[in-house]
1. Match the computed value 14 of relative contact order in percent (Cα under 8 Å, 6 or more apart) to one of the structures P, Q, and report its label.
2. Taking volume of the Cα convex hull per residue in Å³, for residues 251-418 alone as the quantity of interest, name the structure among P, Q where it is greatest.
3. Of the structures labelled P, Q, which one yields -8500 when helix-only ellipticity at 222 nm (-39500 (n - 2.57) for each DSSP H run of 4 or more, over all residues; to 500) is computed from its coordinates?
4. Given structures P, Q, which gives the highest value for Cα Rg over 2.2 N^0.38 Å?
5. Work out distance in nm of label points 7 Å out along Cα→Cβ at positions 43 and 171 for each of structures P, Q, then name the structure with the largest result.
6. As an exercise: P(r) over Cα pairs in 10 Å bins from 0, in percent, for residues 235-346 alone, calculated from one structure in P, Q, equals 11, 27, 26, 24, 10, 1. Which structure is it?
7. If FRET efficiency 1/(1 + (r/R0)^6) of positions 187 and 211 (r between Cβ atoms, R0 = 41 Å, to 0.05) comes out at 0.60 when worked out from the coordinates, which of P, Q was used?
8. Taking distance in nm of label points 7 Å out along Cα→Cβ at positions 123 and 203 as the criterion, which structure among P, Q has the greatest value?
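Coordinate-derived values only; no laboratory data. Just so you know, these numbers come straight off a predicted model, no measurement behind them. Cβ atoms are built from the backbone, for glycine too; each structure is taken alone.
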Structure P
Amino acid sequence: MTESKGTTRDQSLRAVLQDLDARGELRRISAAVDPLYEMSAVLSLDDTGPAILLENPTGHDIPVVGNLLNSRGRMAAALGCAREELPDRLVAALRNPIPPVIVEDQTHKPITHGPDPDLTKFLPVPTWFEHETGPYITAGVFVAKHPETGRRNVSIARVRVDGGNRIMAGIAKNHHLNILAEAARNRGRKLPVAVAIGNHPAVLLASQLYIGLGEDEFDIAGALLGEPLRLARCATVDLEVPAEAEIVLEGELDAAELVDEPRVSEFHGFYVSYGPGTGGRIRHAAMREDAVFQAILPGYAAEHCMLGAVAIEAVLCDTLSRMIPAVRRVVVTAGGMGRLHAVIAMRRPRLGEGKRAAMMAMGQVNLLKLVIVVEDDIDPEDWRQVEWSLAARFRGDEDLVVVPGVKADRCDPLHKDLTITKIAMIATTRPGDGEPGSRSEFAAPPKAVVDAIRARFDED
């Protein structure tokens, strides 16, 4: 990471909001909306529609934006590429990272709170659902460093605001942030953290990618931007955060402090009880004078599911295509909650390659429990085509793989003792399929006639 006076692209959330506004994809709501349940209701009523800017949160003067990245098209536009280019853009970012640069100018965050700020007094943090136990920050990007190696980790974890400067972070045991917090605890220390709120979509997408512990997600964000991500040093902790973030909270997590979290929503839409979370304190806060608070509607909501889906797709496509060149695309479906179901498109796979790809995918991403493999003449995002492929090419006695008793992720709504049955369905062609005289030969007018008609109508 090097020093820099700056880069050329606007890397702020507000630049994305301005673009959405210009394209008619930002809905402004000027009426007062209460962070207690009303924000959740507004965002959930149109979670697949335009981004929503709540300009007048009750009791606060900081607007709230949600439903920002609820489609692949919206993500692609934020990265400056066409929708169909998004999968390749993500895979290319994994393969060709660009390290960040540090800038020194912090004058764009003139408002500070601390020491030990009362978060509820200046942040419009929503209380989302009826049976949750407090307000949650859901789009906060955690930045931390391994206490031994100094390598950075960037991720999103839900943060319950527990009054004053106290927080509770809900982190799975295998989450890299938890590994760092435990490493600090083993050394008798707390883990310094920064939470950046209001980030460019490249930062959010990079934070969700499944990369190895010690690999830097900010490198991936730079690749998505096409230039180094600009970072600024924090004021009270030895960490760097995106320089254009709207709000930055600085403090620590204490893995020795377990804080009760009875029920919380999850991506599948149900409540879950994971047990206690990790306690922490915010010691300092800084924000832009006209800051925007970014929120992601949790539960089974389009943006929440889509962020997880595209991350899993990219990592799987990168890994599988290296091992099996026939793999062309991976799509994690919205109906599968953006985590549990995937469709893999392959180009003329050899016998057995479809099953191999499916098993590799479920082995790499523990969440996956249903994988359908199709040929690349099928659009894996189009369920009508996928279902056609199942009807036309799937042989139940040969192409169904059922594996009971596989280790499951704790998030799965149907796991039993952390195990689940995983299923693969291989709906691809066999040698001879589609040849003249076969049962799978397509019925169509002569190709020469079709080509001539296409040329004629293209001219018109």
Structure Q
Amino acid sequence: MQNTPTSHARRWWVLVTVSVSQLMVALDSTVINIALPRAQVDLNFSVANRQWLITAYALAFGSLMFLGGRLSDLWGRRTSLMVGLVGFALASAVGGAASSFTVLVCARAAQGVFGALLAPAALAALTLTFREPHERAKAFSIFGAVGGSGAAIGLLLGGALTQWASWRWCLTINLFFAALSLIGVVLFVERGRGERAIHLDLVGTMLVSAGLFAVVFGLGHAVTTGWGNFDTWFSLGVGTVLVALFVGWQKRSSFPLLPLRIVANRTRGGSLIALYVTNIGMFGLSLFLAYYLQNTLGYSPMKTGLLFLPLVASLAFSASLASARLLALVGPRPLVPVGMLLGMMGMILFTKLPADADYLGHVMPGLIVTGLGLGLIYAPATASATAGVEPRDAGAASAMVNTVQQIGGSVGTATLNTIAVISYRRALTCHPVGATSACVTGTAATLHGYAVAFWWAAGFFGVGALVTFFLLESGVPEPEGELVALN
């Protein structure tokens, strides 16, 4: 009898395969961050231009995600994974060998293009492979732990490669991940054909791609110019209008890029909100804590990466043990709100960071609490956001999950960074005290900016806890089922 992809062993090999590809895509959002100073020296580009090495990836990734998800439905998960992996590897090789800033930026954009095809296909393959509730809970717990800790692992890997080898290895290392995952795709992912009934919605593709591009560009622009810049708000406004037009078009289109039946579910909507809010906090945490450990405490890039390990370990523990055992029994409703509350507590702990912190007493507790919370969110929310989706919509639903996370990360980086900068500048202002004036030092002002940003992140998690508690439905979502189509 031929070994089918639904056999027990083969299902778990599919999980390993897509988890490796998900890790590669997730860590590439941060792995280049620590390497930027060395790359800037080698390629001689300006401080103002270095943000494009991060933004180029996010722009291509975020704006093309829905197209990538629908191509996954059209071509089939196996073909999409293979094309995405090969393309991502080639783009990484070009970036690692780049001799100029322009080549490096183009390579990062190409990574985002193929990542937009790869990420939805990986999640769709997992969604269609695991149907039994207990196995599904375990599989998504592992997948969620890998994806959720990807940003922190990227900082660790980027620090190690930059310090011990070269910044170029932060890109070239993807050849190893891609080759490993490609072997798994060839051996274990089913050779299914795409859905013949699916046609590409060209109008919807142009509207959503341009809209998401404008939104992500505006958020990235806010990081460097602030929220008072006209171009920032113009880009955000145009993006919002185009996304609204896209939603209206999806109601009329015969072959919608994002069938609205996918989001017509309370639990799915609540899960998407949870992932959005969580990525705001996660990206804000990785940004400020990396700066704090290196610039304030003076740690090396390698040590900074290593000090994120408690976050990764606690997230993996929470996702793989607690979520795996509880999700199939109680569903996402009790888990996600509790995870949000833990995330809020972790952010509050980080508001107390001093200039001469004791890592064990001031930093690690917040990392552990936050990691435990994130593990209770990522796995249940990802599983619930894709439960009950018809096979023909698996790619589109997976694209929705990835898009929400990508936009959440962009919002978190732009919003929290702007809040920190504004708070820093206000703290530097001297205030009259009697006949003299009291001025705050640069370090104290920086820490004040971090604290205000962490309070805002805590507020996002608090609101997320309330919203998900009331929006998520009780019980375990059905792994399969017919969805009601919207007129």
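1. Value 14 for relative contact order in percent (Cα under 8 Å, 6 or more apart) corresponds to P out of P, Q.
2. P
3. So the calculation was done on P.
4. P
5. Between P, Q, the highest calculated value is found for P.
6. Attributed to the structure labelled Q.
7. Q
8. Q
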